[in-house]
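These notes open a run of structures that come right after.
Every read-out reported here was derived from the displayed coordinates using simple, explicitly stated rules and does not represent laboratory data. Keep in mind that this is a model prediction, so the values were computed, not measured. Cβ atoms are built from the backbone, for glycine too; each structure is taken alone.
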Structure I
Amino acid sequence: DLYEMDAASNRGIDEIRELREGVYAMPFESPYKFYIIDEAHMLTKDAWNAFLKTLEEPPAHCIFVLATTERDKIPETIQSRCEIYSFKQPTREIATELIIDIAKKEGYTLEGAAAELIALLAEGSFRDALSILQKVLSVSRDKKIDIKEVELVSGSPRGEFIRRILEAISKKNAAVALTATEEAVRENFDMRTLTKLLIHRMRFALLLRYAPDLASRMESELGHEDLALAKEMSKNPGVNSDTLRALLEAYERMAYAAVPHLPLELAIIDIAGQDFAAPIR
């Protein structure tokens with residue numbers, strides 16, 4: 001018997017009292033009753049105090065699972081009475097394989113580049129990855145899904161913007177890169193997602209320069225068009241680790257920037273506008 005409680009919206013002492021009253025009833029369909037308390041760190045101090053005795057001496061048929069992403073907010077008195085299992089964030093490769101496998105089981109064919117984009121957008125969360133995948137599957141008519149469908153459904157910046165900015169950066173053309181960025185802003189694309197995709201593609205270009213044998217593996221992740229661009233960029237000496245580092249710094253600064261796209265614009269100017277730098281009088 002499985003019971004789930006969302007502590008984010010049921011965080012008070014009344015909800016815990018109600019839970020306590022139900023735990024002593026015997027299970028209906030199995031030897032045990034499982035109580036999953038999601039977002040457990042959201043429970044109030046009074047709720048934890050009310051729950052402590054039940055957690056110390058639960059009925060033999062009752063098992064509690066406290067799920068949290070912020071273990072440090074769980075009181076020590078609670079943690080000391082639990083077995084603790086830490087689940088690591090899945091790698092993007094694992095998430096991509098899972099997405100492709102689930103789509104296949106549902107009768108859909110998912111492009112490798114499309115699955116890679118879903119995994120990238122999910123940021124290590126299986127739940128978010130499955131949520132995005134479900135939306136994509138629900139609108140597919142021919143059960144063959146490419147990266148353009150994922151971009152459309154997820155609201156992710158389209159590949160054309162990514163390629164235009166990267167090509168302009170590699171050619172030191174700040175004007176074109178800034179224009180493409182401004183167009184992305186007008187279309188309400190998320191700037192952190194846009195920058196993350198730029199970092200993702202730029203990383204592949206650098207890897208190809210120093211490890212060209214990786215090209216065959218990358219094609220399944222990038223697609224033919226993006227792989228061709230990555231190969232071209234890998235030959236450009238102007239694309240280097242400093243370029244990637246500038247984009248990484250822009251991504252980090254976006255979390256607290258007054259103008260969300262300003263860090264990316266500054267990074268583009270630093271990377272591609274160096275030839276136009278002049279002293280200000």
Structure II
Amino acid sequence: MMEMRRNLLASSALTVAVDGATNVLSRSMSNVIVHDPRPWFAEYLKSNLKKETAGEVFGKVASVISRLNEFANPPGTDEADQIKRVFAFVSDSCNLMRAVRTLLYNEGVVRLTYGCSAHALNNFCEDIAKLTSMKTGIRRAVFISKTIKNQNLLSKIFSELSKELVGKSYAMVLYSASRWSSVNLMFVRLRRVKRAITGVVSAVLNEKEERAIDEAYELPAEFVTTVMDGSFWRSISTSVSIFDPICKCIGVLENNSASLGAVYACFVYVYLHIGRLPKIA
């Protein structure tokens with residue numbers, strides 16, 4: 001604690017970072033880290049980000065920053081004479097924390113706020129996924145992926161054909177809004193195993209005896225219709241061309257070595273990438 005205080009006292013500007021986490025008891029809490037720029041653990045912020053308002057969380061964060069400003073001054077310093085060393089605040093980019101950052105800046109608690117750039121790009125992917133023109137393709141992709149994953153016999157046939165036609169056994173990836181880049185991972189996986197998926201239809205229709213498939217087994221009609229529809233596979237390729245460059249940038253920005261220069265480069269790259277795409281709505 002004394003070493004931390006000495007380092008904070010020696011710093012002219014500090015940044016406070018708050019990152020949500022779930023402890024071993026599945027209780028929501030946030031770690032408060034103060035940077036000089038070295039990271040120092042300050043305290044746990046007991047806050048339920050799913051239930052509390054931006055105003056409530058703002059009050060808790062502002063209180064933490066006030067205590068840190070006091071801690072980063074020599075003992076006994078009057079409040080009026082304290083140097084406000086906490087200059088900036090950084091957090092993830094969920095809607096609530098974005099609102100908290102705005103309040104901290106507008107109320108003069110800190111002079112600079114910024115969020116997680118990778119989180120911002122993932123939010124952008126989620127916005128694209130909500131576009132009307134994307135929803136049908138995503139729904140069909142989820143249906144195919146989930147059907148293969150959840151039907152034991154179909155999953156077994158698919159696994160065998162993956163080894164034969166693609167070179168290894170693959171598992172399907174399901175899209176989840178809570179897992180970053182998963183919409184792209186789903187499309188990339190579908191494109192990768194296209195031959196195996198279309199081969200499943202042929203195997204069930206024509207190779208039941210050779211592959212020891214139950215004679216009574218039939219594929220779901222919607223599965224067959226979707227897999228044999230060329231427009232479905234074209235939508236897969238289009239979706240990969242849209243999401244993959246953005247998600248590669250997310251990967252770059254999640255790396256511990258990512259710099260502010262990398263953030264700028266990635267955002268410019270994504271801006272130019274979107275500008276080159278056909279108009280989607």
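For which of the structures I, II does the calculation of Rg and Dmax of the Cα atoms in Å, for residues 115-202 alone return 14.0, 41?
I
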**Q.** Comparison of I, II by FRET efficiency 1/(1 + (r/R0)^6) of positions 195 and 259 (r between Cβ atoms, R0 = 25 Å, to 0.05) - largest value held by
**A.** I
